[in-house]
1. Which structure, out of P, Q, was helix-only ellipticity at 222 nm (-39500 (n - 2.57) for each DSSP H run of 4 or more, over all residues; to 500) derived from, given a value of -15500?
2. Compare Kirkwood radius over Cα pairs in Å across structures P, Q and report the one with the greatest value.
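Laboratory data are not the source of any read-out in this text; all were calculated from the coordinates shown. These numbers were taken from a predicted model, which means no experiment stands behind them.
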Structure P
Amino acid sequence: MRNQIFTLSRDQFLLESAKFEAEGAILSNIIINEQSKILND
């Protein structure tokens, strides 16, 4: 995977970065929601 990054165009790289960040944000929201459910019980 590491070598693949260098072959990506700048636009592809930015798109992949944005997707990665979006996935991370979704995951952290899910974790926060789960934690708040536990606290509210």
Structure Q
Amino acid sequence: PLFYVPTHQCASAELAAEVKNAISHRGQALQRLLACWNNPP
């Protein structure tokens, strides 16, 4: 499937992996998990 990313004006397949991870819900969840993992309460 083709997913258009309006904020970047291109298809998701055209984005670099770093950009995809920064804007995807999975990438954001991983960033939160790593933040909690590295800074336990």
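1. Numbers: P: -30500; Q: -15500.
Checking each candidate, the match is Q.
2. Numbers: P: 12.2; Q: 11.4.
By Kirkwood radius over Cα pairs in Å, the leading structure of P, Q is P.
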